[in-house]
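Chemist: Given below, in the form of structure tokens, are the structures.
Please treat every number below as a calculation from the coordinates, not as lab data. Because the structure is predicted, anything quoted here is derived from the model rather than measured. Cβ atoms are built from the backbone, for glycine too; each structure is taken alone.
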Structure I
Amino acid sequence: MADRKMISDPKRLKALSHPLRWKLIDLLTINGSATATQCAEAVGESVASCSYHLNMLAKYGFVQQAEGGQGREKPWRLIDREQSYTHDGLSEEDTLAAEAATEALLEHEFQRMRDYLRTHDREPDAWRGFGGFTGMTQHLTAAEASQLREDIEALFQRYSGRNELENRPSGSRPVRFQLMSYAIPGTAETP
């Protein structure tokens, strides 16, 4: 995580606090590029709303217009597929912006999980077995918890590069692994 470019500008963080913007970022991550019209069809919003939010994401450096098309039929693409930010070291106002971005992201992630759980029984057999969620609790030191997270992320990185259309293997689909790790609030270290 140390080599990731962290977002710390409160205006950029505030730009991520709208739930539709996370849907658009997600859509562009999966599709590579999309027009405002295509975005509207995919997320169930108006073309005007998608166009406005794409322009706001562009204003704050998250998306840019891609090659081809004209006007509302001009495609958009992500500038960077990874948005990383932290609350550490931020002022109180900036922390509130980061918290709002986090809340919008979590709501988006949880809604996708709810949608999957509601419809997973209609997936082909090959796509049913791995999905779902698991909660595990283990007593770890802070260093062990950090190392475990790094190890898990390294496993996922074995498949990096596949977001580019030309690198996707036949039969693949976008699969989201949501890794959440945290010390349980209200607990103390073991003496």
Structure II
Amino acid sequence: MPALDGKRIALLVTNYGVEEAELADPRQAVEDAGGDPVIVAVEDSPVQSLVGDKDPGRTFTPDALMGEVSADDFDALIIPGGTINADNLRLQEDGIDLVAAFIDAGKPIAAICHGPWALVETGQLAEKTLTSYPSLQTDIINAGADWVDESVHVDDAGGWTLVTSRTPDDMEDFTRELVRVFREASGSRQADA
């Protein structure tokens, strides 16, 4: 049986500025492991990715909208970065509420690069240890968490598991650990009524 057979994984993005590799590679890793990756965006229009925060990358079609899904619909969450995407995501109340709902449900979350900004906005990072793009270090520490400079860090404190990485250069470690953590997660989504 594939590692993520039957697991539905949300990838939370805005419609502009997500770093291409940080959306495409984790989505492919979930698919390759037999999971069902679902791109959850703000609007029902193409998601324009960027490469290196400036050059246009591929476009992706959203599978669902932030305001129309809940954490109960998924087994785990991935928050890609991209400076513009992550900064805009912090302003999306539906998106931050969704991230908080995953935390409250004890479901695993993976975030890379600038993606942890959404976690900061939830106010629920106290006692966690994580990594990110280096410029987020102060925000993470101010949110009550510890910051480490590692290619990937897995933290189980507070009743939920968090996988974080710094940049697309860490993608191999990031995707390996998120597949492992999502596979081992005991919680699953609610059965359809």
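Chemist: Which one of I, II has mean count of other Cβ atoms within 10 Å over residues 48-55, as calculated from the coordinates, equal to 14.8?
Modeler: It traces back to II.
Chemist: Figure out for me which of the structures I, II the number -14500 belongs to, where helix-only ellipticity at 222 nm (-39500 (n - 2.57) for each DSSP H run of 4 or more, over all residues; to 500) was derived from the coordinates.
Modeler: The value was obtained from structure I.
Chemist: Now a separate question. A value of 1.00 was computed for FRET efficiency 1/(1 + (r/R0)^6) of positions 40 and 88 (r between Cβ atoms, R0 = 41 Å, to 0.05); which of I, II is the source structure?
Modeler: This figure was derived from II.
Chemist: With relative contact order in percent (Cα under 8 Å, 6 or more apart) computed per structure, which member of I, II shows the largest figure?
Modeler: I
Chemist: Something else about it: One of I, II was used to calculate Rg and Dmax of the Cα atoms in Å, giving 18.5, 64; which?
Modeler: I
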